[in-house]
Structure P
Amino acid sequence: MCGIVAYVGHRQAAEFLIDGLRRLEYRGYDSAGLATVSSDRRIHIVKAVGRIDALAEKLKRHWAPGTVGVGHTRWATHGVPNEVNAHPHRGGDDAVVLAHNGVIENYRVLKERLEEEGYEFVSATDTEAIAHLIASCLAKHRAQQAEGTQGESCIRDPYAIPIAAINEATGKLRGTYGLAILLRDYPGVIFAARQGSPLVVGVGHGEYWVASDASPLAGRTDKIVYLADRQLAVITADSLQVLERDLGIVAHAVESLEMEVDDVGLEGFPHYMLKEIYEQPDSLTAAMRGRLSDVDATAVFGGLNLTPQQLRNVNRIVLTACGTSWHAAMVGEYLIEELARIPVEVEYASELRYRNPPVEQGTLLFALTQSGETADTLAALREMKRKGHPSLAICNVVGSTIAHEADGGVYLHAGPEIGVASTKAYTSQVAVMTMLALYFGRLRHLSYEAGQRIITQLRKLPDLVRETLEVNGEVRRIAAKYAHANNFLYLGRQFNFPTALEGALKLKEISYIHAEGYPAAEMKHGPIALVDQHTPSVFLMPQGGVYDKVMSNLEEIKARGGPVIAIAAKGDKEIARLADDVIYVPVVEEFLSPLINIVPLQLLAYHVAVHRGCDVDKPRNLAKSVTVE
């Protein structure tokens, strides 16, 4: 949540800051602001409520000169969205200006102490406490230098005082932070620090960039440095120095950025969400590339960092995640238990981190996350590692915190996902879960022939999804028909119960319609009381072992006057007799149907939201990367 950008170099910083904030706007869009330091050591701050366009317009009237600056787009955690609470925030007598991503849990205690020192607070944010705290530590270290007690390091290193002050200040913070800091008396420097909230540094020639993720750096550099927790970067136009709080200067690895400008552009689509729905044939291909072995009739993973014997000894698997990733984990539970016969538990990460469940030896954890920075998922992974259980990640973002801290894992390779409502990352997660189920199945009991059959079906998936996308026009028509509804029910069984949950979540996220997903048979145990002629029910009706059972559940809805939208396999003539509207999708084996059936549900949510005039890519109150608890 929230997005940070910063620049130091030979160009006007504000130009990059605005462009970078536009690319990070999916991380937060309640308000935005930027600050620059000009050559005369004047600090220029411009803030605006709402989207980046409002900030850009204001900047035309109030230009912020300077070749060093920081910017921020906010998702409010403390204080309402207004200009006072917008970042960047000032500290002391404007000696410090900073942008912050994360949450400081002990800010109230810090605020009381700083107010006793005479610092005045104007905002309701936790961030302002950081700015004043750094200003206080800076004043203290300067006083020590004046008294001659600071040590010889100040003579050798011109940045020794701000480094010491920032390290002292961040050492007092409890919570998470990604910080981009400007100091009035050090006008050509950015100080960047992180703890639990991501920051990357882009390396150029005579210029550097800082951002919450790599998307603002695409097209500007192909070299990046990932900062780790407890690290502080000191960045000038000509140098990058990385320090660890207790170790001093440490080596930093410069990695390649494999992202192009087109990866974060709309490419003719009206919204990122629609673009990403249509990218799913390619993202599924990327998720499976190099991971299917015909010779061994199994899946191949290079990053699990556990031997086949260790994996064969796994007695239980725990899948933990939040939101859409939790739904992908639920599909994984069905798949692994069906194909590998290993007991699986799916845990909300936000609950697992605070529970103390009995977890026996031989348990393996998989943490599913799109961003790799989800605070609750990271905490759950750390807790399981602390208890000695091997913990792996299924993640989309290379270099993310969870990817670094896990014992091993699998990258999705889905590419950047800008739309807040996840689509292609979800299907890539489900594809990876399917391959893991195949892998564990072949380690245990699954025959060579069964493995070959699954691989053959998996390889057809991209083309089948491409074929499924042809229903877009029909879905648009159905969406217009039901866009007035205030409640939806989504119903499926077995592999498609999680699909029902995910379809309902998509509709809630972007259209603001109340929607709930249920196992179809559970309708008669309470939720059927909601059924009337104004409440559409979306039924997932793949051919398979429970088809007749789901058909009976559908008839129960029709008997009570509820309109029915069915997602059914091509050639199913019986469903047209009962459903009000049918969306036909390709015939696939039942265990692969979640990857096909979710596509029309994604499209349905999209077209309903568009019809209702909603902001599809930036739905209210939501942000893409949930880095706060």
Structure Q
Amino acid sequence: MQNDKTGRINKRKLWVNAGTAASLAALVLLSPPLATDAHAFKIFGITLFGDDEDDAIEVIDPVRYDATLDTGDADKDLKERLENAASLVNDEEQPVSGDLGVVIKAREDRERLIAVLYEEARYGGTVQISVAGTDIDSLPPNPTFDHSRPVPVTVRVDPGPVFALGAVKMNGDAARKNPEDYDLELGEKAGSRLILKAGEQVVVDLKKEGRPLAKLTEREVTADHRTTTVDVTLGAVGGPVAPFGAVAVKGAKTVDPNFISRYSRLDKGGRYSPEQLKKANDRLRELGVFSSVTIREAEALAPDGSLPLTIEISEGKHRYFGVGAEFSSIDGAGLQGYWGHRNLFGQAESLRIEGKVSGIGATTDVTTYDYSAGIIFTKPGFPVPESTFESRLEAKSESPDAYDAQTIIYSANLAYELNDTDKLKGGGEIAYTSTEDAFGKNQYLTLSLPVSFERDARDNKLDPTEGYYATLSAKPSYETLEGTIFSSFEGSISGYLGLGEENRVVLAGRLAAGTLIGGDDLESIPATRRFFAGGGGSVRGYAYREISPYNSEDEATGGRSYALGSFEVRLKVTENIGVVPFIDVGTVSTEITPDFSDIRAGAGVGIRYATPFGPLRLDVALPLQRYDGGSQYGIYAGIGQAF
């Protein structure tokens, strides 16, 4: 591709070859965003809003200039793109270093503006830049300008006509692909990004067939200025279908390399798949042991026809500690502290010790705060890569309005990944509980065998915009002191639907229900196992566990069944700020199925602020059927969406 001094394509035909990287540089150059003068606010080194302000850097031999941009007959969208790409205009307040600095910036701008024109399929456009009245290509190697005033810089763009796609030819293993599947349709706008993306996607699709050596061999673009059309030729070679081969590990210091290879699940010799490589990478990152993970493919197949792989890792810090906080205007504030080790015995075993106090501010009596402490041990990849063993010892003291309870629980369970979305978990639990509630003081020693199924089909766990998340659980139990047999069964499903451009509106809904079967009466079942509702995790606007059946003395008893529903409209106002109107509905019954005789609802609105670790959430809710003397409103703050 050859340009004259104004940036115009001076050939009737434009040739771009797959092997000529320099020719493509202008096509793939991205436009920088428009700079703004805003102050930044950071937490833990993360900018929450505003722009980072770099430390002032002294410019040697500063030269100021005055730039103007003329975009000709460009339409509104193209004009905006050109303006955003023109750093001469956007950085006008920042001096450059020396007279040559002005020229260098101008040349960079010309390439950047040409790239924008190509991306908009305007291959006949021109970009002309002059400094102090002289075209930049006519300036001497070391120009000298008059500094009595800012150096004048003029940028003129003639967009030229829009080029359409003409003939599209696919060669080699790409010949069996349909150009229309890559948006290469006759008569459509022939933007450079579209052409580049099509070539890249052809290679991706060939690799999805299990062909690791697939590559693009030909990318030829011919622009005809007489007909304002672009003919495109794409050629690719797929290479043989191959399985994964030997897996080597580099960079491991304290983590067992054999564990890394086994846990990646790439050592099973399955057919090559880019998707499986990505999943292996994500799986290793989620262990929390590594600061970086890179899986490299060999450039050639092994003698047995398999593809050797190398997992390159960099270990992070294994010990960590932290604090957390939460707030509810009804239930008070909560503080949490924890310490952990991510690689206890060399195979990413984790140990976490944590403590939490909540209810701060809801009352002045510290004895009524909720306290908890726990020790959690987790061993991933035991006994097979798809399973994880967890052992947990917890002590709790809870004092919601409905009851007081002190509990010691030990549990051990095994979680097994059935596939990419489904997980099965089962184990055992023993719990000693001492309670004081509507039935007086009671003690329980309960043995349980919890089992659960989880399906996670969300597109994003922190802030989903499509898909769904569903759980089913059962917890058969035996209370040994009174010989009571009972079981709890629960299920929930959350769904998400994104609407509009970039999912600026997301409809979110959740339904949940549960039932308790067995036991002679409610008193025979620990208060901590009966059902209540209310609070930030169920029906907002009500106090934690405020929704319950009540006895004749107006004491909450808890129930045998419940049903909950939550509905939100998540509106993205700006890139980082969202507004969320919502309504929550719930009922708790003493029967094994909800009778819906007492339905409670809360409604409100929330604010979301997007961060890399999930949205910051602030919700305000009102109870629509307030209890006598009950909460009047609720304010909830936390990290992550409500569901």
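Only the coordinates and a few stated rules stand behind these numbers; no lab work does. This is a predicted model, so every value here is computed, not measured. Cβ atoms are built from the backbone, for glycine too; each structure is taken alone.
Work out the source of 3.3 here, i.e. which of P, Q gives that when distance in nm of label points 7 Å out along Cα→Cβ at positions 255 and 351 is computed.
Details: P: 3.3; Q: 1.9.
Only structure P yields this read-out.
For structures P, Q, which has the highest computed value of mean count of other Cβ atoms within 10 Å over residues 303-310?
Values: P: 12.6; Q: 15.1.
Max of mean count of other Cβ atoms within 10 Å over residues 303-310: Q.
For log10 I(q)/I(0) by the Debye sum over Cα atoms at q = 0.15, 0.18, 0.21 Å⁻¹, for residues 191-318 alone, the calculated result is -0.95, -1.03, -1.11, so let me know which of P, Q that is. This figure was derived from P.
Tell me which of P, Q gives 5.5 when you compute distance in nm of label points 7 Å out along Cα→Cβ at positions 63 and 503. It would help to have the intermediate numbers written out before the result.
Working: P: 5.5; Q: 4.9.
This figure was derived from P.
Of structures P, Q, which gives -4000 when helix-only ellipticity at 222 nm (-39500 (n - 2.57) for each DSSP H run of 4 or more, over all residues; to 500) is computed from the coordinates? Each step should come with its number before you reach the end.
Working: P: -11500; Q: -4000.
Source structure for this number: Q.
Where does the value 4.4 come from, among P, Q, when distance in nm of label points 7 Å out along Cα→Cβ at positions 231 and 511 is the thing being computed? Checking each candidate, the match is P. When percent of Cα pairs over 25 Å apart, for residues 279-606 alone is calculated for each of structures P, Q, structure Q comes out greatest. In this comparison of P, Q, the computed figure 12 for relative contact order in percent (Cα under 8 Å, 6 or more apart) is attributed to P.
Comparing volume of the Cα convex hull per residue in Å³ across structures P, Q, the highest figure is found for Q.
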